[in-house]
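Dropping the structures in below, format is structure tokens.
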Structure 1
Amino acid sequence: MFRGSFVALITPFRDGTVDEAALRKMVNWQIESGTHGLVPVGTTGESPTLTEAEHKRAIEIVVEEAAGRVPVIAGAGSNNPLEAVEYSRHAQAAGADAVLSVAGYYNRPNQEGLYQQFKMIHDAIDIPVVIYNIPPRAIVDVLPETMARLAELPRVVGVKDATGDLSRISMERMVIEGDFSYLSGEDMTAMAYNCNGGNGCISVTANVAPALCSQMHEACQAGDFAAALAIQDRLAPLHKALFAEPSPCGVKYAASLLGLCEETARLPIVEMSVEGKANVKAALMTAGLL
């Protein structure tokens, strides 16, 4: 099972292209800071605006730099099943430990269509699949009964739950048998999700607060929710500030303040406002990160 703080890695840019040196630097900093796993080229990694070559190269770099020290769950989603299969096969060939596969956004399939797309991806590769359920972006919702069907497939091993519904994990745990990785996809509610039986989070905030995020999830796994809450209270202003404007402009600005990379994001994501930047800087200071 996948457990702990997995970082939804940003994709750094310089002069309009992927900044490979910065990406390698971030991978090593994350691992040295205690992050439990890496998730490149998801939504936070700006997958919709990466070229196919950039998408594949970013995964290759992360796998190469991680060198087996922590698991890599490669973003490999698309609303086109054929493209999702291609990205998933590439992730496997590159050495990723699993793929993160998103629900069929824009197409708006029904539950059977969702199941069949994920099954098609599952059947095309030999590494684990984590289902990414994010109705606010994908419009469609993988309902608990469909998640239970998917969990019966031998290589569907978990979910990134970005539904925003804290009752969802309980509904899924009632119908899913055996081991399954329940990973929150929302930083602000990740601790509460863990209290309901979750195993960790695929985190945006971990891009700039990897040590605190990993410590918080380790405390949750140890059942020390008082310690986890103390860390969560330090991080809550940062969670809020990073998402005040369209992601990942906030976390990229925060990363630039820490000297990790430039703040540049690709259109249609624009630079954070002056007020937003002030709030991010203040939140980093509150958390003791700046």
Structure 2
Amino acid sequence: MKKIDIHDLDGNILRTFLVILEESSVSKAAIRLNVTQSAVSYSLARLRRALGDPLFVRSGQGLTPTETALSLKEPIQDVLDGLSGLRHQRPFDPRTEDMRFVIAANDLQRELVFPRLWREAREEGIRLSLEFMPSGVPSISMLRDAQCQLILTPFPPDAPHVMQRRLFSGDMMCFYDASMRDAPRNLKEYVDADHISVRFVGGSDSNEALRGMDKTAFPQPIVTVSNFNAISPFVKGTTLLSTEISTMHIGPLRELSMAPLPFESEPVSLYMAWHERSTNDPAHIWIRRRVEALTGEIF
């Protein structure tokens, strides 16, 4: 490989490289970057010349990265993170920033925390853009590959470079329609009942915290749904049971009755997780503090 001329590289070119790597397509990268295909092709050509490697080869309908391209993914992301970090040296005023965050969260946190956070920010004259994606049981790649900047989840990724802070803890409870049934009085009544749970992408479900029980005794759900808002319509008018964290009673399960489980279980905690590269970013610090303050008030 020939010597790299650093004057041929800039943040836009490096960002373009990462987007092509993620999309495996020049046209899709152009759409995502909101530029023309020729602009993407020109940036790729400059990077190829600087690195002395084709970086991508055509394969079917898309592009396949070379070994060099794959090896450059993390170093280039680090360079971009470093460039972003230059702004830490200047004063930060949220009212003069155009802040945009992609946040992974389930419907409980999304609906209880962020509408209020966004409204308060707007009232303060802060230009805040929010985009949400399902958290499920999040993987490290969501943060490592900058798919999102913040995750709110009971299951934070346990990996190097991932920071986390516990926001609150709550007990697992039974939710049910009191007009159709009573709360289960013992383990047998609980196990014999029909259950509903949320199943996340990847196959895990919202009752992971109870998996320490004997799996031969733990009831398998008769209904599984993709989000917590879908639980109440199924439970109302039936004898179904839902086992979720107690804070659901002020969120998606507010219309159902709630009772303690008829057995001992460990409390479940909700965490805020982020990549360490964002730890000192002033905008990221701002939103973390707002999330922490609001969850403290709400929960």
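Once Cα Rg over 2.2 N^0.38 Å, for residues 112-231 alone is calculated for all of 1, 2, which comes out largest? By Cα Rg over 2.2 N^0.38 Å, for residues 112-231 alone, the leading structure of 1, 2 is 2. Of structures 1, 2, the largest value of mean projected area of the Cα convex hull in nm² belongs to 2. Given a value of 72 for percent of Cα pairs over 16 Å apart, for residues 48-151 alone, calculated from one of 1, 2, which structure does it belong to? Only one of 1, 2 returns 72 for percent of Cα pairs over 16 Å apart, for residues 48-151 alone, namely 2. Structures 1, 2 were shown, and mean count of other Cβ atoms within 10 Å over residues 128-135 at 16.0 was computed from 2.
The value -10500 for helix-only ellipticity at 222 nm (-39500 (n - 2.57) for each DSSP H run of 4 or more, over all residues; to 500) was derived from one model only; which of 1, 2 is it? Clearly, the read-out refers to 2. Here distance in nm of label points 7 Å out along Cα→Cβ at positions 136 and 200 was derived from just one of the structures 1, 2, and that gives 2.3; the source is 1. Computing Kirkwood radius over Cα pairs in Å, for residues 96-175 alone across structures 1, 2 gives 14.1 for structure 2. When distance in nm of label points 7 Å out along Cα→Cβ at positions 24 and 192 is calculated for each of 1, 2, the greatest value falls to 2.
All of the numbers you see were taken from the coordinates with simple rules; none came from a lab. Please read these numbers as outputs of a predicted model, since none were measured by experiment. Cβ atoms are built from the backbone, for glycine too; each structure is taken alone.
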